[in-house]
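Bear in mind these aren't lab numbers, they're just calculated from the coordinates by the rules spelled out. These numbers come from a predicted model, not from an experiment. Cβ atoms are built from the backbone, for glycine too; each structure is taken alone.
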Structure P
Amino acid sequence: MSMRKYRIDVHLVDDHTMFTESLAEAINRSEVAHVSSTFATLEACKQTLIKSRPDVLLLDISMPDGSGINFCKQVIADYPKIRLIAVTVHDEYSVIQRMMDSGAHGYLLKSSPVAELIKAIQCVWRGGRYVSAEVEEIIRKSKEQNIFLTPVERNVLRLICDGLTNQEIAPQLFMSVETVNWYRKRLLAKLGAKNTAGLVTLAMREKLV
């Protein structure tokens, strides 16, 4: 049997052509990985995966035809042997958390050096997980600032998110309307929201209910 140097097969999904071309070229110059296919849409990648699958899939989150987070979840479910790394500009903790919860094996920002991306590709291909130091710092700071809500506050917030008024919430939680109003104001202050709409948006985004 002839021996050959193994190169990790990579697919790249990103709709920014200049970024895709330069990144693919940089990866191909490495001795460990090779970009065999690039895609500007999720659908194009989806159709190709039916016939051929890479070792590692590099995926942007904001795509013109859908969410990279939902696509990640689908790829991991349909092709569990594919290792997937998010390569994106999104540095929000909530997005990072959702992407990792969807099964991503790695997360890097587009500002990361190519050498680090190569390192991440090798790491996930070998079965590990890789999160860049920059992303690790975002996760650490967000956890330090994590909002703690009491069980009562969560119940009030849940009912607010369901669209109930203070008058409707009061009997459900065996409180007076004044007490519910006090909790509503406390939640607004605690979460830094300007109004009820902002409170609901933040609660849903951060999965507080």
Structure Q
Amino acid sequence: MRMKSNGVEHYFTPKPKSKPEFKLIRAHLRGREFLFLTSAGVFSKSRIDLGTKVLVEHMILPDKGYVLDVGCGYGVIGIVAAALNPNIYVLMVDINRRAVNLAKHNIRINRVSNAEARCGSLYEPVKGMMFNCILSNPPISAGLATVRAMVTDAPKHMYDGGTLQMVVRSRVGGERIAQMLEETFGKFTVLVRRSGYRVLMAEKR
């Protein structure tokens, strides 16, 4: 599960070394149109990846409260969540400064007023905050230790009844992540299976 050294820059890094090469992506998600500015040095720069699409189309949002998008990249999951429900406030975090700057820009161009993006590793930027829902397309290429920390530390930042929803690729760490959820929360449910991906949801009780 460790990233292979194949000359491709690892996007889960504070400061990407690649030269910015910007691209504008238009996407139709949950019945709405969105625009996203992307760049080299961030995850899935050329198109919205299928895992993110699967999570966005099937995520279950609270009626109100706070939602966290961990490893937000250029902001797709968090921005769609905020647009769908003006009664929630969405925090988006990523260790990649370039990705966070793009997410901030995408919040503005999509005219979303109930979201913000912060830079830092995992839950560091939201220390002391509690959430009703945590969403993530986890950075598998960063290694299972990073994903494990994301899962095991989640309950410390969740209200009772809050949910952690993650999209996993069944053949790329999916079973290991499912095991982490079961060990941390006692059980989990599968919201959807689609094209080799699953959206897993665990609830804090």
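Determine which structure produced the value 19 for relative contact order in percent (Cα under 8 Å, 6 or more apart), calculated from the coordinates; the candidates are P, Q.
Details: P: 14; Q: 19.
Here the read-out was taken from Q.
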Inset, instruction - Assuming 60, 22, 19 is Cα extents along the principal axes in Å, for residues 83-186 alone as calculated from a single structure, say which of P, Q it is. - result: P
Inset, instruction - Give the label, chosen from P, Q, of the structure having the highest value of distance in nm of label points 7 Å out along Cα→Cβ at positions 59 and 155. - result: P
Inset, instruction - Have a look at P, Q and say which one yields 1, 8, 17, 21, 23, 17, 10, 3, 0, 0 for P(r) over Cα pairs in 5 Å bins from 0, in percent, as calculated. - result: Q
Inset, instruction - Could you figure out which one of P, Q the value -7500 for helix-only ellipticity at 222 nm (-39500 (n - 2.57) for each DSSP H run of 4 or more, over all residues; to 500) was computed from? - result: Q
Legend entry - Structure responsible for 24, 56, 20, 0, with P(r) over Cα pairs in 10 Å bins from 0, in percent, for residues 51-122 alone calculated and labels P, Q on offer: Q
Inset, instruction - Kindly point out which one of P, Q the value 68 was derived from, the read-out being percent of Cα pairs over 12 Å apart, for residues 131-170 alone. - result: P
